Structure P
Amino acid sequence: MRTRTRTSLRTTVVVAALGAGLLLSGCADDSGGHSNGPGGSSGGGGGRTTLTVGVFGAFGLQEAGLYDAYMKLHPDITIKQTSIERNENYYPQLLTHLGSGSGLADIQAVEVNNIAEVTATQAGKLENLGAVPGVDKNAFLPWKWGQATTKDGKTVGLGTDIGPQGICYRKDLFAAAGLPTDREAVGRLWAGDWNKYLAAGDRYKAKAPKGTSFVDSASGVMAAITGSSAHRFYDADGKIVYKTNPAVKDAWDTAAAFATHGLTAKLQQFQPSWDQGFANGTFATVSCPAWMLGYIQDKAGEAGKGKWDVAAAPKPSNWGGSFLVVPSAGRHRAQAAELAAWLTAPAQQATFFEKRGSFPSAKAAYALPTVADAKHPYFDNAPIGQIFARAAEGTPVQILGPKDLIIAQNLADVGMLQVDQKGKSPQAGWDAAVKAIDNALDQ
């Protein structure tokens, strides 16, 4: 199953121009020439210390040139990377290695959907990166810092990137339907309320160009709404509360209304038919984090250039992001922690954004010209640095839980998909999702 809560772009190579750099968000196996077998680091040739970094997919640090830059600054360090293509294969192995205290890289990547479990259950096996010289808690977004910090204040992971969301929309389809096309005016259509987004969809449908829908999928809308809420699937005590949480129910009802109002293209994200929808212009809007811009450009192609634009989402929301952790079983913990701190420092995060489209989790990077002045030529030179920085700074501190991914996947791919594609009632879809989640969690 695929869902918006998964960093699915780590399995698809996409390319887009971003200023003088390349905006890449992709996922082929990127072990390249920096591959190294599992296990702790070993001494490199010529007296060098070899630090290993374990990641999933084309994580991007290597492709952005950050390893090479660090080795140039530290001639005594060699960095070697291992990559397992899919996180669902990578993460169980990471837990196994943490449990045994062997087979670990000096630095390991952790996807946002796994960070709550890692922080809650593995903190004793990880270094406190908040105490590393040069790491500034205040340089990061508070909600991102909090995601990898234990209740007693130990910060086990430093954020590499986040996925602040906007609404990508087709200006030509909006114009044909009699809606405004200027990105500021478009943002005002639904500012502050996801139900205003639904109302804009009803307006679009009244004069929609033949063969087009307002949004790609009801599941995509649901995930965007839940991504804008501080309270989602778990409460502050770690109890699963999605069944009774009004925020989840409101997200479900609003997203289901997109389906029952006939506003969706009835697609499933990251499936071939969804890709074809971009290519054929069959839907007018999609909730999109910064890293999805390259995906849209890749799938919509040259024919879509200048037709797509980006407006602010109804409420600030996040989809995606990762962390770096340093296992305490590593042989070179201090040097690994120093490398992790450097890779996630604001200047390096700005380079990561310029080269890979991964939006900084360090708010201190937002004032740097690389981010502040960033525009995307494919999206009519939308000021994406400013749009996504505002979304990032407005995103609430969200409570994460160890089984978030299971809950989100079943809500989307079992429940909402039945409403959207099979015409089941919203209640029937909800009941199916709850049953699937209960089975998955043995409840």
Structure Q
Amino acid sequence: MFYLSVRHRRRVLVADLISTAVFPLAITGSTAVVPAATADLPGVDALGPWIVVGYNGLFAAALLLAGVLADRTSRTKFFALGNIVVAVAGVLSALAPDLGTLVALRVLAGIGAAMCAAGGSAMVLAVYPPEDRHRIYGYLGAVLGTSLALGPFAAQGLMAIGGWPLVFVVPAGVAAIAVLMSIGLPSLRTRDLPKDFDLAGAVIFGFTIAAAVTAFGFALPVWATVGLLLITAAGFAWLVRVERRTPDPAIPLDLLRIPAYRAYALATGAFMGVLVVGLTVLPQLGAHLGAGQVGLLLSLLTIPSTVLPLLASRIARRWSSPLVITALVVCTATAVVLQLTDVPLALFIGAALLGICLGLTEGVPDGQALKHVPSHRGGAGAALFSTTRMTVETLTLAAATGAATLTSPTKALLVPAAVCLLSAVTLHRSRKPIAVGGRDA
């Protein structure tokens, strides 16, 4: 671990917080601009959805490789470079002459976002000891929760003010501020790492995960989905062969053998599944409500994530596991009850309970899981955690979509409920302390 002054540690954290605020707006913003950009720019209309798919797919593909590279280079410079890529890609996206160019720039932005996420985590975990990480991820949870809650409104507001190009320019400006905050920070480079680098494993893993996320997470044509699933299967088979022959694998799979790390990653994916599916299902459950009441319903689901994470970080000092397990069980029970009644009061109470559970656990699983990650592997450890979360979230969303198609849209909420129950059981069974690398985790 690097020992910095309090002022420098705070600057590291603030730079990461600023950069983190860009991600939700980039994702929700890209989704919001698809119709307008497709209508405004020349090019094949079928390229429109790839404004989102390209960003998300390359983010997933590059994340682990970015984490490994961040651990092996100057963490500060790697983080700054990622934000520069995001800023430049954002400005150029606003100036894109056609859809093909815009898609290519969003792909570049996805790579930059992966560098930001991995570099930021590598910096933070390199300078903050395990006992402080619950507090740090409380701050990160508050920023991420606020950005997620306000992202759709911010995107619509920016489009109303300056059209779809402004949705790309504003996140670019925020990324530029993160770059300025990183100027003058120590390099944070680990010198005594092995020279061998498992580049093949990291690349294969990234493209395999990207294929899986794209196949399950987007409504693509059947032939494209089948092709991506075949690529996923072939990628995993190839990855196993490569990693078995590598003395120092890039993928820190030993972390997944730690029950708490694995359980908290599953829990985070479960909570994100509740949020994503809930944003779709709750308005359908409240179809008999007015537009203002539906807006209130969604606000009850999202706003707690803007105000509760800091309180959650305090509770997590002593009761992290009981807090997360209780929230998972409450999410499960609430989703089941919402299937039995459409009384407005029950819908509002249910949305509030789900929102409180999400707000009180925002950042808590991250902080608890990453306590088990050694400081010199912070980038790779955080990247693997995020990749696991994205995979669980994507599979949950895909299963919920399938359940809605086979039964009714309102039954989709039962899928994340089942994942929450599984997560609660898994976390309960993981509460035995584990030692990592001869040290207490």
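Ranked on distance in nm of label points 7 Å out along Cα→Cβ at positions 190 and 294, which label among P, Q comes first with the largest value? The structure with the largest value is Q.
Each of structures P, Q was scored by volume of the Cα convex hull per residue in Å³, for residues 54-245 alone; the highest score is held by P. Where does the value -26500 come from, among P, Q, when helix-only ellipticity at 222 nm (-39500 (n - 2.57) for each DSSP H run of 4 or more, over all residues; to 500) is the thing being computed? Answer by label: Q.
Quick note: the coordinates plus some simple rules give every number you see, no bench work behind them. Bear in mind the structure is a predicted one, so any value in this text is a computation, not a measurement. Cβ atoms are built from the backbone, for glycine too; each structure is taken alone.
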